[in-house]
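Trainee: Quick heads-up: structures coming right below.
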Structure 1
């Protein structure tokens, strides 16, 4: 009898253990079936909408959006796997991160949009009005600083050295006929410093958060062309996941017509769709 009881207990333990393992495994598989997208600001809003959309369901994609406000921390989280894909950065920001983090490489898997950077001022109505010696606030991170300088050059305010690249700063200004003075700021604070300087270079995501519309409120802004292709926003994942087909479906999902209709209406056309292969950026 004791032997039978012992055998029964062993069987119960074995079955229970197997059931527990199955439950844990199933939970992990279910967890893995949900794509974690890291984002912040207006991009977070877009992907929260996409996550609930019929289009996401039709493609069989379960999406959870995780907010991480710091760009470097968000890229680190993507690289270490706590975030699967991120949606917040321009191609130039991505290149700068990979250059500065050789052991934490990311891969770009698709293009999404260009948010034009703009030159803003509360003191002047057009670029021609910006006076000699004016103070221009510019972002203190390399990708946004170089982007801002290229915009100033395109607006005819400065000229840049022939070896200027995506990580260059004000040291590469070769001609400055109006003797502009550059003040570096946290790139998230642009709208708040408008009153204290003559002009501010502000990315569109920050401008939107500050109640500004780049197409209506800026003195001058970027256009989609070969000169601004490094400023096109992308979806990025860890290098090891660059061929993940499920992640690539996110690119297709973003460019669905119903999703684009929402993005255009919600942000007044300031997120200009760019549906190009990653090879276009290289």
Structure 2
């Protein structure tokens, strides 16, 4: 008897991001974390930033606080300088990724390290479980050369940032959410299948070209929110496509949010504000 084919992970919802600005006026597209789509446990926010107009990004993200979650910055083009109040500093270049665990609190800045040219990438916010919200801040930062790529099928390449795709494992360790983060690059008409952990919440965001995900056409700038079972199937359109595929184990915990603070209760939010104002980050 032949093996029964694995089910295809269907698209539950499809939506477009909303124009927004953050930091000192950086123009971006907010895909997750809007009134239309507030979040997908454990993912709190997804921003796409991309412009070749310096006025859209030069002001950057001056010093600001975080507590209770993780930020993931994936640079496609351009350079971003990171500094924090513990003396850490790094430069994110094209193809690099930084997975920052804010934990109990950190103050940092993210500023463009260029005055012209294309600046493009993503920032994802990933929630932490209650047990880890007050952990010590830490970083996982990797250059493009440290992010492995694997050919899934002819014309289909996956850059694996976190999690495992086949025999290839990404460098980032996201133990609390067992996250998978993959950048898929598809030639015209190419198709790919990516197994995802059962029960993980997952989404795909198309940032170049057009695709068919499962039975749904998903165009440039559209987010596909996926079911929690089955394999991810995608086919690129006639111009090829690029998309990020992200999955994570839901935490199933209460979420209290106030700007850059994400905790479990309002009392913890008030405590975070007081700690920040008192200089305890």
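Since every read-out is calculated from the coordinates, none of them should be taken as a lab result. Since this is a predicted model, take the numbers as computed values, not measurements. Cβ atoms are built from the backbone, for glycine too; each structure is taken alone.
Trainee: Compute FRET efficiency 1/(1 + (r/R0)^6) of positions 119 and 167 (r between Cβ atoms, R0 = 30 Å, to 0.05) for each of 1, 2 and report the one that scores greatest. Let's see the in-between values first.
Mentor: On the way: 1: 0.90; 2: 0.30.
Largest value of FRET efficiency 1/(1 + (r/R0)^6) of positions 119 and 167 (r between Cβ atoms, R0 = 30 Å, to 0.05): 1.
Trainee: Who wins on distance in nm of label points 7 Å out along Cα→Cβ at positions 215 and 271 among 1, 2, i.e. which is largest?
Mentor: Biggest value here belongs to 2.
Trainee: Now, a different point. Taking relative contact order in percent (Cα under 8 Å, 6 or more apart) as the quantity of interest, name the structure among 1, 2 where it is greatest. Walk me through the intermediate numbers first.
Mentor: Working: 1: 26; 2: 20.
Between 1, 2, the highest calculated value is found for 1.
Trainee: Which structure, out of 1, 2, was helix-only ellipticity at 222 nm (-39500 (n - 2.57) for each DSSP H run of 4 or more, over all residues; to 500) calculated from, if the result is -12000?
Mentor: Numbers: 1: -12000; 2: -1500.
The value was obtained from structure 1.
Trainee: If you work out FRET efficiency 1/(1 + (r/R0)^6) of positions 87 and 247 (r between Cβ atoms, R0 = 30 Å, to 0.05) for 1, 2, which one comes out largest?
Mentor: That would be structure 1.
Trainee: OK, next. Suppose you compute log10 I(q)/I(0) by the Debye sum over Cα atoms at q = 0.08, 0.12 Å⁻¹ for every structure in 1, 2: which one lands on -0.32, -0.74?
Mentor: Source structure: 2.
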